[in-house]
Structure 1
């Protein structure tokens, strides 16, 4: 356990540096770091990882089916629980529910998986990120828009609008281009590989620092009960459901299950706050949930890492 903590704590230490340094570098500096990660460093890393992976030989279709099914099932279960408990509007229910399944895979998951399992293990993590961006965000946006009388354009319009935005996401584009490069079997020129490696190395520290900055100054308020409930759903229920589905139902290769479990043990993604702010729905509650789940992930991530070699099917 001490060895695992010694590997995990540096990641949270960088997040802490971002939190403490947020005021020093200011909002403009935070936007600059975030744009560096979003438009340059992380796309370079994702493209490199996917382009160098042997996708044609080892891609797991069952993983996509299992991961997507678990996300949708947990989303629906959270919707039901929140509806019975808090009786919110439909749009608010969707924001609560996406927080239970959408973890910080891009900014935290990929760096942690690289250190713990090696670069080859990042392909399932990237696939999980794509599913979150291409399925869960459009679903949430569609439900919110269908509940907004000012828009009154229905679920389909909301889903299509969100999908258009997702299609232009640099993380999606980089991953898709890298996957295409791999499937075609193109070689990686040394100059291009060196460039991608150099730029991609900035992704992990800058992403973690940017995540810390994003936590600073967020409005907190309301009862802690929903934040704790959603944090437990994200950090405990999500990994357990995913383990059961991928190992007991779909029998997915353990090499794909392990990184997915690490990703599922991560806190609620900052993207959920972005969606909530965009639609003006549960902004304060969402920021509280992100802060609570990030704090609790100091426990969930080491526990999942400790269990990786002991759970049946792994």
Structure 2
């Protein structure tokens, strides 16, 4: 078996990715993964298997760690490196590599395969939740959050970094902002150790959240961060972001990402400006094709379907007449604690 075939098998490379592997992973990295045989090894052990000097192997492994080829395990007295997989490497390649240099058809194919893999990985936990079962596993983008709630999170964080959104880079379905993923505390420190992420202050993070909100991005995070610890705040769109695309595949609306609020619409106060229609990712607010007169002006009529609302608050944040307010859902955890 050739090095390429051994690597493809060992690294879990998808069939659709095979034509592009050599642009995503370098040949020395392929040799490393094959030589590791699925084991967690010290730099000295890797040096022996690859015929490298120990210092050279250590430097090489650190570079592979930064590129998402291997994971680092720091134990008592030694540091070991374990093979990652193609799913992990692709995320780093999308965020920090030469993703845009791949042909457009390749990016589309890899994005579609990537979101299916993402959905498959979360499916068992999501389906258990949908059956009403308690699950210990924490899901990324656990719940849809309101802007004041995520502002409170960054205020409590000790370490904050911002990263480019891999979902929007991969999906390319809209032109909303890219550098909007906020990682905090241990999660942030882990990414900084890999050489990625831009440190920002709490005030800069709040400004970023408000700017992302104005640009029409929803906020998702863990509402139980006080118990679980701070991790990440994602600023999402429904067209690109994997949690919402995967939720559509899994038919998990309301369960994951969990809805905790619903918009309440007061038609009598509405001036039919249409801001809510433009802001809503899910069509909860829409124009029904008719027109009405408002203060002597003909305007398109707005209708609201609460069953389509995910509770992100983008509509309420923009409504100039305060015709929309966010109301906690009685079924679950509307507080930020």
Structure 3
């Protein structure tokens, strides 16, 4: 049999399928990929703005998103039929960044309590957006390396105040609700329990947090960081949960750095929508998606993610080389 057998795996929450290649030996040279620095011309704006010495919040755009919908709806908007005030636009579409202290261009795995301070600011931003009740979702992301879409070498978290619920989160919301009806428990709570027990895809754990490669990993070395205690809204996480999450992120990202020479990645927060109460069915968590390959034709044509490294093989590499 030629190498390249696809094993079709189904995500237990969303029901989406992933094609995982399971009969190919892991070749580190194909995936060890240091993140490429961003060419900023020697001028890091996040070192200068806003002024200050510690972790800071910087507003990049007051109105980053202009909701137009379909082409027909956009034409109606252009004719002035559905205009909104500048104040409403500011509340509904901001793009901000949480910047580490000036000169901090190291990765999140290397910064000690700075990571906790950044996550604390992110938690506060989610809570404030929920209290304002003017938008649907606050997306928190980190882009590390030019391949991951970073626009700066500075350590930062970007915050996007969205007038919609992201598709991936929407699929998780629906899938989790169906799972709870069918199984009687939160799917992430079950994953935490089962991954801790089986250890087949367990990356790291402590008394508060579990990190694992999901069964249906969409990309090589994908990892989820999930708190053991059930809670839907990251904005309501207590200080201990934030501290534990920061520790878990440092461990997992540090392991990726050692195993794959500091690869580019996207870090994303999945939390409850701002104007919906999903306490019983959702479970906030962070996802790490290393950017180690290009999207090919099969994925573009079908929407079926193709993962050339099984999550079990990825975890084996991480435990052998990087996670302590």
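Here mean count of other Cβ atoms within 10 Å over residues 101-108 has been calculated and equals 28.0, so which of 1, 2, 3 was it run on? Derived from the structure labelled 1. When helix-only ellipticity at 222 nm (-39500 (n - 2.57) for each DSSP H run of 4 or more, over all residues; to 500) is computed for each of 1, 2, 3, the one that comes out at -23500 is 1.
Once FRET efficiency 1/(1 + (r/R0)^6) of positions 5 and 37 (r between Cβ atoms, R0 = 25 Å, to 0.05) is computed for every structure in 1, 2, 3, the highest value turns out to be that of 2. A value of 11.7 for Kirkwood radius over Cα pairs in Å, for residues 213-260 alone, calculated from one of 1, 2, 3, originates in structure 2.
By the measure distance in nm of label points 7 Å out along Cα→Cβ at positions 21 and 269, tell me the structure among 1, 2, 3 with the highest figure. Could you put the intermediate results ahead of the total?
Working: 1: 2.5; 2: 5.9; 3: 3.5.
If we compare distance in nm of label points 7 Å out along Cα→Cβ at positions 21 and 269 over 1, 2, 3, the biggest value is for 2.
A value of 24 for relative contact order in percent (Cα under 8 Å, 6 or more apart), calculated from one of 1, 2, 3, originates in structure 3. If percent of Cα pairs over 30 Å apart is calculated from each of 1, 2, 3, which structure is the one that comes out at 30? The structure behind it is 1.
If volume of the Cα convex hull per residue in Å³, for residues 45-140 alone comes out at 145 when worked out from the coordinates, which of 1, 2, 3 was used? Mind showing how you got there, number by number?
Values: 1: 100; 2: 145; 3: 131.
It must be structure 2, since only it matches.
Only the coordinates and a few stated rules stand behind these numbers; no lab work does. What you are looking at is a predicted structure, and each value in this text was computed from that prediction instead of being measured. Cβ atoms are built from the backbone, for glycine too; each structure is taken alone.
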